[in-house]
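Take a look at these structures.
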Structure 1
């Protein structure tokens, strides 16, 4: 029952998509403030709407392939951030979200990736049911390893995060300064 409850929360968290994706912008602005983005970067994160399909695709700086280089990361080099959001504009429902960092380990130059994916639910809402089930291929999951295809292809289930929080989690993996919940500031 645990896995079905997690899947249900993933599904319920897809509503009010435009507002959810707008909250990614302050995380990108925080990256700039903390000197992880080039000077003058304006942290654009905006949609391109397709009236015919009733979808809006969200990209950084208006580019589908617009991976963003990130300097000042810990133990990695040549780090690139990729973000993608897909919204059903007719229902204001989040269909898909991806935040991914790709780079190479500084010590030995081997490839390394961390990514979170909210699988595309599709127009009918059940396209995210992939793999063997809600445990083995959770709708919200993450990958960490040399690449997204390395075997074993483990998908670690995530709780029902909002896109901005998922991005913060990805960034914190390589940028300790982006930690949103430092231990020394925990509530007593």
Structure 2
């Protein structure tokens, strides 16, 4: 097995430290952006999250960092009522996360939920149903079959089914949501 020369070892160490610093830069932008969102300052959040996305894409970072940056930037755009831009960013996140077996499933669920809500607001119920059905499946895998947030998503799915004139499916969704709420109220 070949050994590294002193120069190669130093170069490798510098590269690792450089990558760690660049990761810290991305992480700092993300933290500042998320804190701004939490505080209700969507404009500052947009600025910080755009910088995080630029950092992630310019340095060839993992797609998970690009997906996270894109997702939270989309959230900032939604807060700024820039819905088409938000939709485009969520779709980019979705395309990065959907075939990634190591993808953060909580992030993926958030993206699916957001896309479903955007399509419901646009009265594009067929596409909303597709995203919502997948979001429910991921939510069940993460939280189990009786989590309160699952009930909320099932109610929305029932609404979507109603708009698609799929009344039997709507009834099933509403009843399942009701059963979850009743079970939780007994605990």
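Bear in mind that the values in this text are calculations on the coordinates, not laboratory data. Only a predicted model underlies this, so the values are computations on that prediction, with no experimental measurement involved. Cβ atoms are built from the backbone, for glycine too; each structure is taken alone.
Quick look at the numbers
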{"quantity": "For 11 (relative contact order in percent (Cα under 8 Å, 6 or more apart), calculated) the corresponding structure among 1, 2", "calculated": "2"}
{"quantity": "Parent structure of the calculated result -28500, given that helix-only ellipticity at 222 nm (-39500 (n - 2.57) for each DSSP H run of 4 or more, over all residues; to 500) is the read-out and 1, 2 the choices", "calculated": "2"}
{"quantity": "For 2.1 (distance in nm of label points 7 Å out along Cα→Cβ at positions 50 and 90, calculated) the corresponding structure among 1, 2", "calculated": "2"}
{"quantity": "Among 1, 2, which structure scores highest (criterion: Cα Rg over 2.2 N^0.38 Å)", "calculated": "2"}
{"quantity": "Of the structures 1, 2, the one that 1.1 was derived from, the read-out being distance in nm of label points 7 Å out along Cα→Cβ at positions 74 and 98", "calculated": "2"}
